[in-house]
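Okay, got some structures for you below.
No value in this document is a laboratory result; all are computed from the given coordinates. Every value quoted in this text rests on a predicted model; they were computed, and no experiment measured them. Cβ atoms are built from the backbone, for glycine too; each structure is taken alone.
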Structure P
Amino acid sequence: MENFTPIPALMGGLMIGAAATLLLWTTGRVAGISGILAGLLSRNSSNFGWRLAFIVGLMAGPFVVSKFGPGINPVKIEADIPILVIAGLLVGVGTRMGSGCTSGHGVCGIGRFSVRSIVATCVFMAAGAACVYVTNHLIVWGG
């Protein structure tokens, strides 16, 4: 397995879990990114401050780590802009259809033993595995 880094992955998972738990304990809110962003974009949001801080932190985190983290390799996105736009729209549609995103269901919902979230996460994972299999083994890419 290439680039297998269990310790940093475990540390990252623990930090995500701790942040989700802290948000739930302090605000009573689930750390689902789609819900946080939807609330931020809503004109009636009474929780604008923490939502904005959360989203800004999500966007700033990778930049800070890439600049100050030891030995972090930058991520290279090789897809064309139209493909990225289509992928983003499909993720948005899937998030609405699934009543939440992978962070809300996978991180927070499973931790709360939500049957709906456990089922949704199983579907996310199966769909992701199928997509990787199809794109790596069944589709012949040009080049």
Structure Q
Amino acid sequence: MDIYPLASRTTVASAARISGAFALLAVGAAHLQQYSADSYSAIPTIGTLFLLNFLGATVLALGLLAPLPERIHSALALGGVGLAASSLAGLYVSEHGGLFGFAEQGYRSAIVLSIVLEAAALALLTVYFATGAREAR
């Protein structure tokens, strides 16, 4: 017996998808800001990864906000989970030994903000993906 009515699952899924999309947009904006204003563009490989993060987050988020079929939203959400998780993993590696010859030092406000945004995107899109998969059954 399902204790959650379909309407509430749908509402939770929609809210998680939309909120997750905006969190992804913010992740992309944070990476673009670091790329352009904080001179990450000058760092070999890392600069390119920051720009690709911005582009990927933007494409995924806009797709999640567009009126598309549920299965496409699910695929985009899975991509967003991967992007957020890989961003967090990249930061962890750069803080603990370096990534492509680059080592991040300390937790300045831009890094803390990125961690919060990536964790939010990861959590919200995981909720959406899990709720959508449950609905499809």
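Here are a few things to note about the model shown:
- Answer label among P, Q for the case where helix-only ellipticity at 222 nm (-39500 (n - 2.57) for each DSSP H run of 4 or more, over all residues; to 500), calculated from the coordinates, equals -21000: P
- In this comparison of P, Q, the computed figure 2.1 for distance in nm of label points 7 Å out along Cα→Cβ at positions 13 and 101 is attributed to P.
- For mean count of other Cβ atoms within 10 Å over residues 61-68 computed as 10.1, the structure of P, Q it came from: P
- Identity of the structure behind 22.2 (criterion: mean count of other Cβ atoms within 10 Å over residues 77-84, calculated), options P, Q: Q
- Origin of the value 9.0, where mean projected area of the Cα convex hull in nm² was derived from one of P, Q: Q
- Given 37 for relative contact order in percent (Cα under 8 Å, 6 or more apart), calculated: source structure among P, Q: Q
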